[in-house]
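What follows is a group of structures, each given as structure tokens.
Taken together, the values in this text are just the output of simple stated rules run on the coordinates, not laboratory data. Small disclaimer: the values here were computed from a predicted structure and weren't measured. Cβ atoms are built from the backbone, for glycine too; each structure is taken alone.
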Structure P
Amino acid sequence: MLDLELIPEKSISNEKWQIILGMSLYQVIQILKSNCDTIKSVQMIYNDKDPLSSDYMLNLNLDGIVLYFDSSNQRLKLIEINDLKKLKLKYYGNYFNNLPTVQPTFDQITETFGITSPGIYDNNSSVFLLHFPGLFFTFSIDFRVEPKHITHHGIQSLQFPTGRTPLVTKISIYSGTSPSAAMAPEMPSLCLSRDIIYGSKLTVLRDYNLATKQGFTKGISLSLFTQGLRYQLDRENFDAEIMFNDTCQDVMSSIGSPNSVFYKSEELNKSGAIQSDPSLANDYFYNYRTLGFDLLFNSSQNRVAKFILHSNFPCHYNFNSYFMCNFEIPILVNPETNQTFIVTPATTLEKLQENLSIKTQPAILHRSSSTNSVNPFGPAFFYIYEDIIFEVMTNGCIAS
């Protein structure tokens with residue numbers, strides 16, 4: 001049974017881990033995976049037809065916890081505890097839920113947290129709601145109660161029968177005005193590391209060739225942040241640019257070392273492509289997981305040859321290999337009027353075809369299941385527009 005410390009408007013934690021509002025989906029999943037000895041069941045809930053239409057949920061069903069993530073930025077916005085029999089809870093070291101000795105009654109909650117408002121009683125659903133900044137308690141009342149007016153103040157409270165006090169049935173921890181209007185805060189400083197760089201936005205830099213009447217990509221512009229120094233703010237923001245033909249040294253001086261390096265030979269060896277073209281053997285990728293993209297370097301000159309940007313949708317084969325890349329690709333569709341269409345992770349195939357007039361048939365990639373991996377998501381479709389390849393999933397969303 002989990003034994004957790006609760007901090008309103010912030011987090012739940014124990015001696016091994018802390019899950020904080022604003023934390024990325026990638027980070028939370030890594031925490032859950034590394035603590036699989038105590039957290040034995042996690043269900044990922046999302047809309048596979050339209051993954052941006054609703055929140056992503058991680059349901060810790062054996063522990064009575066549901067974590068809600070804003071699907072547009074993949075950061076934690078709400079922590080919900082909906083079965084208090086499955087865990088212990090304390091606030092500043094004082095238990096307010098430790099069955100059977102300490103029950104989460106109305107009296108216990110007011111004793112632990114104090115009381116700053118009289119709460120709200122919904123007579124139709126027999127639910128009593130008690131609100132603190134960043135913290136919401138829901139009590140289910142199965143007996144008759146009567147509103148009681150506090151003289152001269154216009155405030156209404158509840159009069160409970162002697163010896164009867166309601167129990168908490170749900171706790172919500174959030175940032176915002178209410179759980180229903182919760183918004184994911186910026187990634188908190190406790191989630192950052194001084195030696196890791198994170199991305200808030202990526203803009204693809206493009207130009208237009210009047211002779212060929214086609215646009216072309218020059219590079220990418222990055223809005224980045226990392227953990228600030230002690231005498232500075234919690235986070236330090238800075239910008240960087242990476243252009244085609246930049247060297248490895250150029251890249252690392254701008255955004256640091258990659259999380260990993262992947263050589264094409266590892267994949268090409270399996271298909272036998274190296275025998276037909278040995279020059280491919282040493283091309284390699286820099287994988288920047290916390291920035292949500294990869295860089296391909298050619299082996300002949302060790303210069304940037306390709307950018308791969310990842311949306312990190314949960315209905316994709318490579319889900320949670322990266323943070324979500326919040327990219328914008330401005331594409332000039334009418335040079336005469338300077339009309340631009342901006343592609344983002346929210347752009348669908350329907351919008352691409354409507355605005356870019358993509359008529360060609362896509363290439364199709366079937367990722368078959370293997371001994372160590374399963375692909376339940378179906379094939380990926382690759383559409384070419386000028387010098388851009390869009391990887392589109394079966395639901396019409398852009399994967400990369």
Structure Q
Amino acid sequence: MDRERARFLLSPRGQERLAATENHHRDPLALQRALRKELPPAEAAAVGEQVVLRARARERFGRAFVGWLWTAETLEMAAHPGAAHRRAQRLARSAESVIDGTVGAGVDLSACAEAGLWAAGFERDEVRALLAAHNLRGHASVARADIRRPPADLARHALLLDPSRRGPDGRRFDPSRFEPSWQTCLALARSAPLSVVKAPPGIDRGDVPSDAEVEWVQAGRSLREAALWFGRGTVPGLRRAVVLEADAELDSRAPAVPWEARPLGGVLYDPEPAVTRAGLAAQLAAMLVAWPLDPDVAYLSAEDFRPTPFARAFAILDVLDFSLGRLRAHLRRRGWRLGEVLRRRFPLEPEALRRLCGRVEGEPVAAICTTVAGRRLVILGRPLATGPGRETPCR
């Protein structure tokens with residue numbers, strides 16, 4: 001989106017056209033044809049794009065951001081509302097004001113304002129700054145500025161940074177190519193009394209400095225972000241896993257078991273992605289009175305089931321040395337079919353295994369595929385409820 005299209009959308013005429021077409025997103029081509037009869041091409045394209053983006057925003061966020069304006073990138077990069085709310089609440093416990101140096105659409109800054117913080121944001125991109133100012137009007141101030149040359153005294157405010165990870169050439173995985181660059185973000189973060197820098201959840205451990213407290217945040221089964229905290233009230237070197245729906249946290253201060261493999265018990269646990277990314281499988285094992293099946297695999301086992309938001313759990317039915325023929329015959333003999341297929345250190349993708357097994361009728365069972373002491377195993381099990389609304393699906 002360019003500046004002229006953004007200014008049109010912000011104008012009374014643009015707002016009127018958006019309001020008139022709000023419910024016409026189900027057929028974008030028909031909408032575009034209708035708009036072109038009424039508006040110049042650039043304006044028709046701006047309205048059509050915004051209607052589609054707002055529909056996508058509703059699919060992701062429900063009715064949380066009615067009336068907001070988006071670009072494709074700011075919608076893609078927008079924080080999960082639960083993660084933004086949690087982050088804002090933590091900032092509000094230790095600070096009175098916050099500066100968001102990379103506003104984007106404004107989801108984080110909006111959460112900070114709702115948490116009672118004096119909130120101001122800076123955005124280098126002119127279009128994003130215009131749209132964010134519209135989104136946050138009456139709640140927080142937004143100005144066009146480059147946080148790499150801070151327009152305010154960062155020593156007086158908490159600081160939030162979410163560097164852009166997408167450029168003209170697509171998604172960027174090298175932190176040195178983020179905007180602002182990773183090292184710039186870290187330097188800025190250390191200049192504030194309290195700061196948080198968001199990062200992709202797959203960030204390399206080597207890019208996480210030793211003076212950061214870092215948490216991995218999960219929503220549903222999706223690992224949404226990593227967040228590095230610096231300054232007041234943080235614990236350098238601490239690692240944390242966060243499961244938003246359960247409002248649950250596990251961190252590296254928790255007791256851990258020796259990481260020693262033992263034979264499979266009656267229950268198998270599949271740790272949530274936040275736990276494995278945070279390197280907390282040994283802490284989870286201690287919580288569950290469990291142990292690893294193999295030193296190089298994160299699956300845990302135990303004799304007795306303990307509900308937890310930090311792992312899916314399965315009651316073990318059978319264990320097979322893997323071969324397609326043996327697995328197919330066993331499923332038919334027991335009257336089972338493959339439901340969910342999980343894998344760690346196993347050569348076949350779940351869909352490939354399901355396709356190779358062919359159509360088998362019967363009751364669905366989960367197949368947990370892994371390698372233990374060099375043996376390819378398929379562990380068949382039934383899901384156990386690990387918390388409210390968290391029973392493992394078995395399709």
- Query: From which structure (P, Q) was distance in nm of label points 7 Å out along Cα→Cβ at positions 199 and 287 calculated, if the value obtained is 2.2?
  - Reply: Q
- Task: For the read-out helix-only ellipticity at 222 nm (-39500 (n - 2.57) for each DSSP H run of 4 or more, over all residues; to 500), a value of -3000 was computed from one structure; give its label from P, Q.
- Result: P
- Determine which structure produced the value 3.0 for distance in nm of label points 7 Å out along Cα→Cβ at positions 7 and 71, calculated from the coordinates; the candidates are P, Q. P
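So if we calculate distance in nm of label points 7 Å out along Cα→Cβ at positions 183 and 359 for every structure here (P, Q), which label has the highest result? Display every interim value, and only then the final one.
Working: P: 4.5; Q: 6.0.
By distance in nm of label points 7 Å out along Cα→Cβ at positions 183 and 359, the leading structure of P, Q is Q.
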